[in-house]
1. If relative contact order in percent (Cα under 8 Å, 6 or more apart) computes to 23, which of 1, 2 did it come from?
2. State the single structure among 1, 2 that was used to calculate distance in nm of label points 7 Å out along Cα→Cβ at positions 65 and 89, giving 2.2.
3. When helix-only ellipticity at 222 nm (-39500 (n - 2.57) for each DSSP H run of 4 or more, over all residues; to 500) is calculated, the result is 0; to which of the structures 1, 2 does this value belong?
4. In terms of mean count of other Cβ atoms within 10 Å over residues 9-16, which of structures 1, 2 is highest?
Structure 1
Amino acid sequence: MEKIHALFKENNFILTNETPKATEYENIESKEIVYLLPNKELTLVVNPNVVEGNEELVEKAEKKYHSTALRYFPKRRHKGETDISYGYSFKFQSEEELS
């Protein structure tokens, strides 16, 4: 995990919050938030406001990911009775690809 934290730092992101469900990073220039999921594969969740305006990103996205850990993302109704935060997940095969 140290190598991944260093990778985010190299790309101008700072660690802003960490929970068992997700690690939150903020870009120090754009202030955009992204979430790294604790999966076997490197999975990054991006704000839907960024993705939905870009058809190429929508096509590359793995799926919509819903979680209370995505605290700065918009909410929508998914399977439950209340709205929940969501974003688009992207899977990466290596740390180099993530970079």
Structure 2
Amino acid sequence: MEKLYNVFKNIKFLEEKEIEEIIYEDEILKIIRTVSLNQVTDYYDQDELEIVILLKGVAEIEYDSGDVIELNEGDALEIKPHEVHRVKSQEKAVWLCIFRSCIN
């Protein structure tokens, strides 16, 4: 391993925005740590498969259908390509977000 990364170190929350740090990225896979204080996001419509793992905090993911998933520490959620969603609420959330390109 070229670079050691600890997802629990150097956590800083900002009122004005989420903080994203890329842990790893290649042509197929991207892993990001996202730190969010209480931000609500816009809706996302992504080409990639996304697995989100809530490491700390609490959060809610809302789909454009109106369905809401409540996440607690340790929860993991698979978001399939083009499942339109947003982060409806979050409190001091530390996320591990894994994106996998869907290559045909």
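Only the coordinates and a few stated rules stand behind these numbers; no lab work does. The structure presented is a predicted model; accordingly, all values stated were derived computationally and were not measured. Cβ atoms are built from the backbone, for glycine too; each structure is taken alone.
1. On the way: 1: 23; 2: 34.
Value 23 for relative contact order in percent (Cα under 8 Å, 6 or more apart) corresponds to 1 out of 1, 2.
2. Values: 1: 0.6; 2: 2.2.
Corresponding structure: 2.
3. On the way: 1: -5000; 2: 0.
Of the structures listed, the value fits 2.
4. Working: 1: 12.9; 2: 9.8.
Ranking 1, 2 on mean count of other Cβ atoms within 10 Å over residues 9-16, first place is 1.
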